[in-house]
Structure P
Amino acid sequence: MEVQTPPIRDISSVADDAEAGLRVMMNVSVPLKASKLPIRANVYLPLAPLLNTESTDAKFPVLVTYGPYGKDIPYATFFPASFGQVNPEHKSEYSAWETPDPVYWTGQGYAIVRADERGLGQSPGFLDTMSRGTSECFFDVVEWAAEQPWSTGKIGLLGISYYAGTQWRVAARRPKGLAAIIPWEGMSDYYRDRCRHGGILSDKFINFWQNRQVLVNQYGRPGRSKLTFPPDGPGARGQLDTIEGDLPEDVLVKNRQDQTVDNAKYQYRDQDYYASKDFTPEDIEVPLLSVANWGGILLHLRGNVEGYTHAGSKFKYLRFITGRHDLPFYYHDEVELQKSFLDAFLKGDDRVGWSKPGKVSPVTVTLRKGNVGFNDAEKEKTYPKREEEAWPIPRTKYTNYYLTSDESLVTSKQSSEPKQVSYPALGTLDKPQAVQFTTPPFEEETEITGHITAHLNVSLTPEEVAREKDIDLFLTLRHLNASGKEIYYTGTAGDPVPICKGWLRVSMRKVHEENPKHRSWLPHREYFSTDVQEVKPGEVYGVDIELWPSNVIVDKGNQIVFEVASGDTQGSGIFQHNSATDRYPAKFAGQNHIHFGEGLENYVTLPVIPPK
């Protein structure tokens, strides 16, 4: 796509910081194969070997990040409250949001390349985050880094969230030099994980993200160095203005795709917009360490699990953690894990056995046992960890818990007497509309770890007659202690969250059982425009719903609650589904019903793990 820019010039610079122990190469231009416009990156090199006259040819393995948040924005200004809590070993003036700290990693003998994504920061071009086009640019950055005179030719990818999500995509393209990736809390499926949960638009986070962290950093945006945001979250504060000058608003609009517009406009995966975000995870061959957070129940968790599951890598590992989204990446023990993995494949120093088949267990599970509270890192360290030979855990016993018309949740099938449980449609977080089904107190400690599904028989009674009707299902699994009080876990922003959630728009109920990715414990949907099925008032539809994978240890005397709602409920945080164009009264308002009777069994299937 043709992009208008000011005249491009060389704006690079080099400076040595003896106190921090690194050489800083600012705004290095990385040439692209398919464009005359460069990607610009900052390069951080270990200083001591470069100053040693006997080591003028010093070379280093390289860690590359590529993303939208501004390579020049200090972490301390992007999100001051978060930076204040980062492990001091990883705090420096060169630290940037969700990326490895250059001072620490150059001290470990690595070079760091931190690139501004195309169309953002100081990189000219067409802004289209997570697209095929920008992934091709990342490919070129990786290959360029492998060819530099200060590079050993071994490239690793390490970063959180967006800087993890881009790793899946570029690794599937197999750039020369790429040797290992660590996608740390990074969604892999743009449609299912991030934008349209069960086909329902997750608009609140997209709006927050795009407007505070992306559009404000567009290449050529006037006055971006003076932008400020409320201090209650991340935002592109402290960016430098575009060195080559500003662009007028009409040009900026032509130079970008806007996720707040596009995700509302497009609904299906077979439309070009969503199709351009797809990739083939089976094409990933490099060693992979996927780190998933049990608390990421509305954004990254599913992607880390499915990315790991489908990657074609010979050496691949899945690690489950807990805690906030921003801080565990920098914990001392977690960095030691990162370093041992990268050292193994980028330096040939395998102290742990990552590169030796069978030496390291492929799956490590953190077990959420006990009520330690939420957003308390020290207390969460008491959660035990356990190694497993595969995912899902092979000894899983998938157990049906049946819903009853008196709102219980039991392990035995119930009578076939026709009944229904009803609740209002179009609930919101401010006005939740839900019905809850609760187990009796558990008679023994029970572990639930793995993929969760539900089968419901549902119908609607519309509020008004209209041509098109639909039902949105919002499901939540909750944990009550012996006193009946809910136990919360740490969510993405340190907020209290339940065990897990799941969603489905009933018109998107078609399951593709013929697809190799369909599994009995995870129904596969394509979400194509050709999959849409009519929802008629008064007609009962049996639907299978995916809840996201999870873990909890239910103590003796505790209970599980299965919640069915018509909108967001507690635990949704900023990941809400409130779009007035996606969920509007003429289509959704009225009463939703769950039906019971002959041939109408309703149940949630829990992955129960027997003791070893």
Structure Q
Amino acid sequence: MCGIVGAIARRNVSKILIEGLSRLEYRGYDSSGVAINNEEGVYFHRAVGKVQALRDKFSEQPLDGKMGIAHTRWATHGKPTEANAHPHFSGDDLALVHNGIIENHEPLRRELKDKGYEFNSETDTEVIVHLIHDALKTQPDLLKAVQSSLSRLEGAFAIGVVQKDDNERFIAARKGSPLVIGVGIEENFVASDQLALLHVTDQFIFLEEGDVADVSRDQVTIYDIRGEVQERPVSVFNHNVDATDKGEFRHYMMKEIYEQPNVISACLEGRISDSKVLTSCFGAESDFLKKVENIHIVACGTSYHAGMVAKYWIEELAGLPCSVEVASEYRYRKVAVPKNTLFLTLSQSGETADTLAALRMAKELNYLTTLAICNVPSSTLVRESALTLLTNAGAEIGVASTKAFTTQLTALLITSVAIAVENGLSAEKEKTLVQAMRSLPACVNEALQQDGHIKQIADKFANKHNALFLGRGAMFPIALEGSLKLKEISYIHAEAYPAGELKHGPLALVDEDMPIITLVPHNGMLDKIKSNLQEVAARGGELYVFADRETDLHNEENITFSEVPKVEAILEPIVHTIPLQLLSYHVAVVKGTDVDQPRNLAKSVTVE
């Protein structure tokens, strides 16, 4: 959620640090700061609001130096203020930045206060820097002081630390929060995300859980959780750097909506032939498909909605029981694991704290194996899962997920069909499904042609404060996703229900001021959902219906019809997602909100 950047070089690093923070703005934050360590001491600027406010401070009062750390903060402990912004200090000689949450900060705070330390913020982070400062009194080496202090912390953290009297190195460490080392020539860097450092390097070392890194200009020494030196491989970044450029689009979100035909093609590439799913895409251990008797999907947010759709696919195609659970709930209950259960996690970033914790818990239980569907090949989730299916969506900058969601659905569809084939799906049916998948990019592109029409509809939401989304079957999770998108970026309160639940409470909300967004695919539930529409219309509700022409629905009084391409039933959840993304985007533009960086939200939720 927060962002860390650090640098040590033979040149001034202040611009490198600020540019790194700018590249992390998509993650969500409310304040920022930079500490520069030079021959004269450690100096800093902090600011509330956008990184530009910090940049303005540097323009007024430059800080130059060849080593420094920087941070964007998303408030957890304490309000967004300059006092709570990072970096935090102990005395005038030790500065620290931190992502994560320290769960035992209160007893540590009391202990440090008893030792005479004064606290200038409300944050849990300040505990860490005072703890290290205290350790330096008995073990004056910064590395050893950090290692001993971290052993006392409970919770999740990624940190960067600089010391006034040691301007030839900084210390970085991670536990439960991502951190990567950027490798240069006579300069090295640290960041919570590779994107922060692409302007200075494309070579990276990914720190493992519990690693502590001693970083100088010419060397990076990594110690594992036992304090032993480890060699970690250097990886070359292979994503398209143009992902950080909006191009012709006003917002990243719209750019990423329009990238979906291409990234869905990339997700399908090498995973299907003309008639079959290529199970080799799951790796050398793809024989697990023959053994699966149950599937347990665990995820958060948008990824959870993708998992809910997969439940319908798996149970329909493979005839196997599938359960879907929110990771933050799964990890705190006693779980019964049926025989030969596949544990499947979904995450865009691969760094979602609750999903990672659920995976680690699952690895201690009696699951058949673990499979991660993820967008980031270098992520912790990918490295810690036995099997991986990458979504190949490329970097997604907008906080509200779009292309990451539809590529997750695509990867889940591949997985569902692969499992179904091992459970009696006929070769003829497999070929039909694979051919449908091959048509998916074109179908999504056709759905995007409704952009202009949906933009006109969005004007009707200018003064709305509530909305209700309805869907049946696999359309219900898509209704949930549409509701989430609308509330995320337009700040309109939105809910989603299975359409058949209208009579069980939601109907009480229906009046002329409540827009009802309804998904109507042409399937066996059509007559049922038409009845639900009549219930709404009879009460003066304002209906916005997304359906294909064969449903025989059209514009009427209080009904606005938007056409969705007619596709194979298996593709309907993916294709119906597109108009809901467009609707949310255009409503947010009408409302004048920050589309790419909505308030209070972060792209990668790396804390509980």
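Supply the structure label, taken from P, Q, corresponding to FRET efficiency 1/(1 + (r/R0)^6) of positions 132 and 380 (r between Cβ atoms, R0 = 41 Å, to 0.05) with the calculated value 0.95. Working shown, then result.
Values: P: 0.60; Q: 0.95.
For FRET efficiency 1/(1 + (r/R0)^6) of positions 132 and 380 (r between Cβ atoms, R0 = 41 Å, to 0.05), the value 0.95 is produced by structure Q.
Match the computed value -4000 of helix-only ellipticity at 222 nm (-39500 (n - 2.57) for each DSSP H run of 4 or more, over all residues; to 500) to one of the structures P, Q, and report its label.
Values: P: -4000; Q: -10000.
Of the structures listed, the value fits P.
Here percent of Cα pairs over 47 Å apart has been calculated and equals 18, so which of P, Q was it run on?
Working: P: 15; Q: 18.
Of the options listed, only Q reproduces it.
For the read-out semi-axes √(5λ) of the Cα gyration tensor in Å, for residues 12-307 alone, a value of 37, 24, 20 was computed from one structure; give its label from P, Q.
Values: P: 29, 22, 19; Q: 37, 24, 20.
Label of the originating structure: Q.
One of P, Q was used to compute distance in nm of label points 7 Å out along Cα→Cβ at positions 100 and 452, and the answer was 3.5. Which one was it? Write down the numbers at each step before the final one.
Working: P: 3.5; Q: 5.3.
So the calculation was done on P.
Have a look at P, Q and say which one yields 28.0 for mean count of other Cβ atoms within 10 Å over residues 180-187, as calculated. Walk me through the intermediate numbers first.
Working: P: 28.0; Q: 19.0.
This value belongs to structure P.
Only the coordinates and a few stated rules stand behind these numbers; no lab work does. Not measured: the values here are computed from a predicted model. Cβ atoms are built from the backbone, for glycine too; each structure is taken alone.
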